[in-house]
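As structure tokens, here come the structures.
Computed from the coordinates by the stated procedures, all read-outs in this text should not be read as laboratory data. Since we're looking at a predicted model, the values are computed, not measured. Cβ atoms are built from the backbone, for glycine too; each structure is taken alone.
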Structure P
Amino acid sequence: METTVLKQYIVDAFTRETFRGNPAAVCVLESWLPDGLMQNIAGENNLSETAFTVKNGSHYDLRWFTPGGEIDLCGHATLATAFVLLRFYEKDSQSVAFQTKSGLLTVRKKGGRYEMDFPAYPLRPVPVTDRLEEAIGFRPAEAWLGRDLVCVLEEERQVWDAAPDEKKLMELDGLLLHLTAKGTAYDCVTRSFAPKLSIREDPVCGSGHCHVIPLWAAKYKKKKLTAYQASPRGGILYCQMGSDRVTLAGEAVLYASAEIYLPLVK
């Protein structure tokens, strides 16, 4: 069988240490592969996201696939893709622009960090119910719904200790569930769960912080916040709230580069 070789990188995002942060696979393509093939690659990688990017004039087109399907916005895989492109493909540049399902996203390298300009999700309050408490294991103080469901917990320790019921999470509104609370060492701590996308827990969720940062910026009445993702891997996000946009900044480290051998696409 004839094969074609595809270059792939794995990058740990929102960290400066390997085995921390959120790993994303990045495939730099000359042209788009069939959607089903990209989905199969994402499933084979079995990471929370695999990013596919194709150069298109002065910018890059970018798509993100989870093991459970394509998603409209992903922060850590965008950071990982910018890291790969600026390190290996656009060495003379300090920024890269991506056309995506969430519009134009720009990433700028500043020192050791990558600053991403993302849309903020509008949130509306929703009732705190017994069903929410049963799914999470703690009764939220507040619940908000955008693309995802955000539950504000009374204490930081509850975020760290939470062990949500995966089957019951499938019955809740929203694509992902984010549990968040006021932090001690950081402005806020958050964990993100995505069983609807075949992801038990997302190690560091950039699009989740497009939900929680607008919420905490309003509570704190300040624009700059430092956020911690309290997953077992952990990750730090340096955030700034605009009018309807969120700047998310973080570091990244290369874990691996590889070649994928695929059936020849004709």
Structure Q
Amino acid sequence: MLLLSVEFSGQQVRRITYNNINVDVVIDKPANPIVDVIVAFHGTVMSDTQILAAAQNTLVRVKEITDRDDMMIVSVAYPQEGRLMGEGIREAEAALLWVKEKSRKVLKKKVRRIYLVGHSQGGYVVTRLNTMHATDGVIANAPGPLNLVLRCGLEEAGQIGQSAVCLLMRQTYGTTTQNPDAYMARSLLNFTAGHRSPILFVQGLQDAQIQLASWPAFKQQITDCTTCQSRQFVEIANGGHTALFDSPEAQAAYNAFIGN
């Protein structure tokens, strides 16, 4: 059955279409006729049967840390299963452009400012989107994978557990030794230039080592960028992978970033 629009616990679940690309979103909208919008992106899940629940959970978590009660949140259930890392950017971009160009007519709201918020692979998504389209600001929490050559190489060596991401990469491109360029092309380290909007990165320094191993290089490349808008880094010494949602310091920086 085609999902068009369903109410779920005060949230509206809607299938949207932009340029013939369909994607499900979860929408929480205030009564205000004029709104700022957060377009939110969840992290990695094992199956696309889980992406709607992940989008709903991400909406709740983002709403909990947002001091403003006049923000509309559109949480995107972008697909992952059976796709190479980064291919969900197609649906993510469609959702962003739908918010920019169609949401006023469909949702009866005048959109003033648009922010992107992403966690983990969602942070990867919003970081990449920032190289494609300008918004009013981007917040990326623990964005990754930063370096698929490193991550998938460790999997090949049996030093860390296997993942669907790297398995599909190996099936498509061979190993990291055979074809490292293909792995790096899909790594977030390959998207550190041309950022079109201000961006805030939040990284817990107690995150997994596979994330922290490449974090200094990623941070330095973003810092050195000469074709980027303003960049801000908040590192939480005792924070883990979900630092944005756990740390008062990170949340204060986030709320200052999205303003009033």
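Observations, loosely collected:
- Answer label among P, Q for the case where FRET efficiency 1/(1 + (r/R0)^6) of positions 55 and 239 (r between Cβ atoms, R0 = 25 Å, to 0.05), calculated from the coordinates, equals 0.60: Q
- Parent structure of the calculated result -0.58, -0.78, given that log10 I(q)/I(0) by the Debye sum over Cα atoms at q = 0.15, 0.19 Å⁻¹, for residues 151-206 alone is the read-out and P, Q the choices: Q
- Origin of the value -5500, where helix-only ellipticity at 222 nm (-39500 (n - 2.57) for each DSSP H run of 4 or more, over all residues; to 500) was derived from one of P, Q: P
- Taking distance in nm of label points 7 Å out along Cα→Cβ at positions 79 and 95 as the measure, the highest value among P, Q is held by P.
- Taking relative contact order in percent (Cα under 8 Å, 6 or more apart) as the measure, the highest value among P, Q is held by P.
- FRET efficiency 1/(1 + (r/R0)^6) of positions 39 and 127 (r between Cβ atoms, R0 = 30 Å, to 0.05) - highest-scoring structure of P, Q: Q
- With mean count of other Cβ atoms within 10 Å over residues 47-54 derived as 25.5, matching label from P, Q: P
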